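Values in this text are rule-based calculations from the coordinates and carry no lab data. Quick caveat, the model's predicted, so the values are computed rather than measured. Cβ atoms are built from the backbone, for glycine too; each structure is taken alone.
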Structure P
Amino acid sequence: MQISIANWCFFRADDTPETYYQQLAALGVSAVEMAPPEHWPAARAAGLSLLNIGAPGMEHGLSKHDNHPTLLPAIRETIATAGANGIPQVIIFSGNRQGQSDTDGLQATIEGVRQLVPDAEAAGVTLTLEMLNSHDHTDYQADHSAYGFDIVRAVDSPNVRTLYDIYHLHRMGEVILPTIQENLDLIAHFHVAGSPARDCPTTDGAIDYPTIVRQVIAAGYTGYWGLEFLPKEDRWGEIAAARDFLAV
């Protein structure tokens, strides 16, 4: 299996990028996510792929038509940056509800994503809509997987998929494995953390990751499993423990 690392969780202010990425590579990590541009040379020098970068819009996102005039050009810039630097994915967001119905938010998001598809296709980039729980991200609209899956189906482009964050959707009460199995063709990437504490996934956690990983890989998934948890004191040991826990 392939392991990726969400940079914001593990990089610390007193790290040097060169040493940090070399350590990740030594632990068997293959790719880094959401790394800042100034880190890209060090990550690549360590042999790591750059899997994705995040577009703006986590709070004020695509689910509001009023956001589109300023947000769509900003996302287009992110897509262009990803394409120019060989980064295959750009994470996009619904944004918050702000009193809006899911029906209206879904339609606005579909319309916004449709406008971005030509840019993504030209750049060779996949847009991955991330679903987040609305406990940690209060009022986030795409807080259930059906929202993301409906968008992918409606847009109907191979350059639009979902980022299925197992922790976030477990927090929302979703039955994880059957949902993934029924919609695997709509998922580009997975994020992993223990639930409910967003800690290192272990046998003591509420999510049976070994079974999920084994069955999803058996169903044909060949992509990355992105570690996006909040480590305690021994981040390197926890990355290694998560790697071993997920291994099938």
Structure Q
Amino acid sequence: MALLVESVGKRFYEKHRGEFMACQDISFAVSDGEIFGLLGPNGAGKTTTLRIIATILTATTGKATLDGVDVFADSHKARAMMGFLSSSTGLYDRLTPAEILHYFGRLCGLTEAEVKARTAQLAQSLDFEKYVNVRCAGLSQGTRQKVSIARAIVHNPKLMILDEPSTGLDVLATQSMHDFILAAKAQEKAILLSTHSMDEAEKLCDRIGIINDGKLLAVGTIDELRAVTGKSRLEDVFVTLVRA
């Protein structure tokens, strides 16, 4: 397995509610060339789980390994192997996509030639070539989202963590995004994806984890989850598991 997550949990404290577990005992694996989806309602613990794996948050319990590297104990090495798209990440409005990718590519250790080649490749794959030298302040929401994804994976990471990548995209842009994700899968990337879209999950995901109240309720292929619930539509499968 490229990514192995074992019994991960995160405890928070808030004055009005005291200590609580935002997620607990989360365990799953993602293989090379696999798209693993996390589905859950708002506040279920999806983003917290992704941020822990991306080492943005420190886990309270559990462990995670990426190609045998301890993600929490050797976070610097692990980060070099992953790219994380946050649902709340912004762009520098005064910079162009080319300038942003150059900056982050160099931060990731790419040479000037590598950054130039990678920028051209991503701009073509994500279909924002005509905007690569336009300041981000003038870009549509959909194009900004594509640039955000390019920035997250400019270093060509082994693991792609995508938190609701289709947010704000129209139908054509969403199709372009899906094509890009499927192409990355064909390149044997391990892809961890959270989404609210049942159609997106059904189209892209090899396996799905259903999460609610910080707990992983079920993991399996869509057919396996259908067999567990007796439902055929993924939306009905999801509702049945969450309300059980």
Structure R
Amino acid sequence: MLPIGDDNTDRHSTPIVNYVLIAANILVFVLLQGMGSNLQFTYAYSTVPAEILTGNDIATNGLEPTPVPVYLTLISSMFMHGGWAHLGGNMLFLWVFGDNLENRMGKGKYLIFYLLCGIIASLCHVFISGASSANSLIPSLGASGAISGVMGGYLLLFPKRKVRVFMGRGIGEVPAFVALGIWIVFQVISGMGMLGGTQGGGGVAYAAHVGGFIAGLLLVKLFDNGLKKS
């Protein structure tokens, strides 16, 4: 079940921030990551749990020196991706669900909410990696944590909103709590048995996904203007 759109009839403003976030992710992947070929940049600006936990830049085991304070990688990693499929999936979910939150919160609050959820998500991955047997030198990257926060906020504010989904046999509509509920179950099941949040060393940070989603649920009311237009 793949979300491809939702009901935007109550949207009264152009979701400029959401568009800028999508454009920034695409531009970073294409221009700075070289569509995945620039490993030096990717490894330098990804979040490495061991670096965050110690505060020290680590340039061993294939990692590149980080030109900025390592804590800033909690933000830079949010705009990088591991491949076209990773980027495309994340941007699709952000396109479908982000504009509604921007409409409710206003542009400034939505941007802060997005970044804060992403940082919290990355920290969840970092601390769980450090507390488990996971390799804390494996870098993580992607907008998934921040977008998980967007989805958590969307679920709380718009639980019954109709979401258009591709279901294999065609396109249908389901309430948001069904579309997002299936995603939540998948994340929980996928993360079971992988306390560190990394599946097979492939860099799939399920702890970040779940942490971002919970952050979105907890923070959305603090940022919600309760208005239909921003």
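Each of the structures P, Q, R was assessed by FRET efficiency 1/(1 + (r/R0)^6) of positions 16 and 128 (r between Cβ atoms, R0 = 35 Å, to 0.05); the largest value belongs to P.
Here helix-only ellipticity at 222 nm (-39500 (n - 2.57) for each DSSP H run of 4 or more, over all residues; to 500) was derived from just one of the structures P, Q, R, and that gives -17500; the source is R.
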